[in-house]
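Down below are the structures I want you to see.
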Structure P
Amino acid sequence: MLRVFTAIPYVWLLVLFLVPFAIVAKISVSDYAISIPPYTPTLDFSEGWAGVNAFFAALDFENFTFLAEDELYWKAYLSSVQIAAIATFLTLSVGFPIAYGMARAPREWQPALLMLVILPFWTSFLIRVYAWIGILANEGFLNQFLMWLGVISEPLQILNTNWAVYIGIVYTYLPFMILPIYASLERMDPSLLEAAEDLGCSRTAAFWHVTWPLARPGVIAGCFLVFIPTVGEFVIPSLLGGSDTLMIGKVLWEEFFNNRDWPVASAVAIILLLILIIPIVLFQRHETKERERGA
């Protein structure tokens, strides 16, 4: 019975990740065709081993060569990583103080504060992003409010810029940053800070020597939870970003649905997956070595 329960995660991983990944990988080494499906070759078992051999012989890596030669794609990758990194830093800058305040709040207040962080998930993601269009537009609430205060004399161009994308990403993914950091800080013993101050540390030094190391696992988890989906984000750049906002998620959507070039789109997706997986694997190896050294 134990083996059955142990096998469930592996079956889940096989069905929902490895099999779709194998299908996408196969399409990425296929050729574009005006047909259904829009790629060739397709495997035909009716021809026996000759058909199987012809199938594998027709596969090539021309789509990956095309991606390397066309500057649109590698610029989209670089732009996506840059936007995701900046947005992750901004989300951490906003999320850490909130998580720290929640962890230091009285125990009876913490469930209510936690509910306020989770509350946006009760509303549709699309509705929340569309709401920012009304807030950030030239005639939107933010510009009207700033003009009413006299801070500005004419509307600011916020919508259809990278700043609007950053605002949308920070707002959308902020709970994913707050929750793991809060989980790390909530377990921290306050007496550790008192002991550090008794030993001569200032509050700032106590924070960096005690609080930050204990919060580090939550910070890393929150950064991964924000950075990874942001790199491939499509909805927020499409609705809030302008024509100058180049992200690989938009390019991927256009290749699949506008150009119907599934092989190139699959190659784009494979490279995007590698960009996201390699840092995670390297980080896990680094953490494993650190634990071995500590042991």
Structure Q
Amino acid sequence: MNQVVVLGAGTMGNGIAHVFAMNGYAVKMVDIRQEALDKAVDTISKNLDRMVAKGNIDAAKKASTLANLSTDTDIAAACQGADLVVEAATENIDLKLKIFKQLDEVCKPEAILASNTSSISITRIAAQTGRADKVIGMHFMNPVPVMKLVEVIRGYATSDAVTAQIMELSARLGKVPVEVNDYPGFVANRILMPMINEAIYSLYEGVAGVYEIDTVMKLGMAHPMGPLQLADFIGLDVCLAIMRVLQDGFGNPKYAPCPLLVNMVTAGYLGAKSGEGFYKYLAGSKELQVSSMFNK
């Protein structure tokens, strides 16, 4: 796999591009907006600077990583020679189906098409293509350069050979790949999201406050981050979307999203990316401050 294309220049896309480029792959990052690509390259450069400052890599490694990275706003042109395309677009089913239909048309027949989706069915995505055996999930964790896990999700028709190839590739990236089958939420989010949803229900029903819920899980269960802070970090809109995938996929009322989560997303309180969720996020401050909405 000499030519890798990463679709999407957001948090996950630039992290995935960073990891591939740092491990010697020629990576083309694609987004419809050049300003998003410029911002992503700047983010990668700053993250590499931090790695140099910590002594994890040297300046030569930073230079070679950036040299392996290029950008493009033309999906068709960028993907023509790709051996692997990793889609990291917004977690929106209609958008992903549209992207994979286009990728199938413009990529060479032997190219592998991967999705970084955190919950959407790989089998459904693969059905938009004429190469379902070569469509697979590569669910990286955020922040990608730091987190070791890659959930490798095989769809109903994904071949053994492609699965083995992606498992091996993930290991070459310095990750720990775990093979899972294609059911709603896979493993990570099928377990994590109901826990986050239950934490939100505990707040909604007045069992305890934001600080108290997160402190119980951090100090009592040795979690590095409380579930409400983690929800903010993931994005409350993303949490809501995944809960709805679980609810629709299983038809079980236990996956119904908490009304408080629905209201917060509707009101635009999306967590860290919007500046406020369960906590407030002030520019330049690392101190956690519970949102005034929950301090009444």
Structure R
Amino acid sequence: MKVSTVGVIGAGQMGNGIAHVMAMAGYQVQVHDIDQEALDASRGLIDKNMYRQVKNGKITEDAHTAALKRIQITTDIISLGQSDLIIEAATENERTKQKIFDSLIPHILDHTILTSNTSSISITRLASRTDRPEKFLGFHFMNPVPVMQLVELIRGIATDQETYDICFQVVESLGKTAASAEDFPAFIVNRVLMPMINEAVYTLYEGVGSVKAIDQSMKLGANHPMGPLELADFIGLDTCLAIMNVLHDGLADTKYRPCPLLTKYVEAGWLGRKTQRGFYDYRGDVPVPTR
């Protein structure tokens, strides 16, 4: 099967980026969300990000215009049913994802491949709720999607080789690199990254260092481009907490216990950049540490 049409579910940060790179690679893309305002904002953001690439000389104005024409937005999930490949990029909540797939299944084609951009949830378990576990794959992009070069491909226990090969070819067509990961909690990138972020929060919680000192130490002492607390704000503290809970529940190891301070920030609604406050306060001209 050759993929030519792609459905993206979710008009948030990840869905925007996935639609962006798919359209730039020549695929016809439909972006679905239940919120029309989110869809309108999504299209505007994609346009803005593509225009930035034009100004930086990475793409031509003609390529920008053509790619935008390949993107459609819709609140009707039924219309996604004609897609060859569907990528679910909704919030990192298993029940939400299952409801989405339940509503989608009656409307898709026999050959349609279903995938999830989940960063931690079991692909085998998500696939088992569908009518095609053999055509279900984890398709995990990194954020920001247009910039980051890696895509994790995660096979569930029932995923067949043809499905994996087709998705591998799609990743290559985007000019990105596919890493094959086994279906264990948080896969590869977040299995390594999230415990580091969680440990940074513990370091703050226990008073070993301030927000500024911790981030500065990792940037200058370990040559990280972004400090772990700054990175947590960029990812979203609710997402970080969700992944840590998946690791803790799935592996039953106390080393993955989410830091109470991370939980407290999420309870306060201080989720990072998207809410203007997290480990930094972004409401002024310059981010200011909140602890």
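Any read-out appearing in this document is the output of simple, stated calculations on the displayed coordinates, not a laboratory observation. This is a predicted model, so every value here is computed, not measured. Cβ atoms are built from the backbone, for glycine too; each structure is taken alone.
Have a look at P, Q, R and say which one yields 12.5 for mean count of other Cβ atoms within 10 Å over residues 200-207, as calculated. Walk me through the numbers before you get to the answer.
On the way: P: 12.5; Q: 15.2; R: 17.9.
Derived from the structure labelled P.
Thinking only about FRET efficiency 1/(1 + (r/R0)^6) of positions 8 and 64 (r between Cβ atoms, R0 = 25 Å, to 0.05), which of P, Q, R has the largest value? Show your work: numbers first, answer last.
On the way: P: 0.10; Q: 0.60; R: 0.85.
Greatest value across P, Q, R: structure R.
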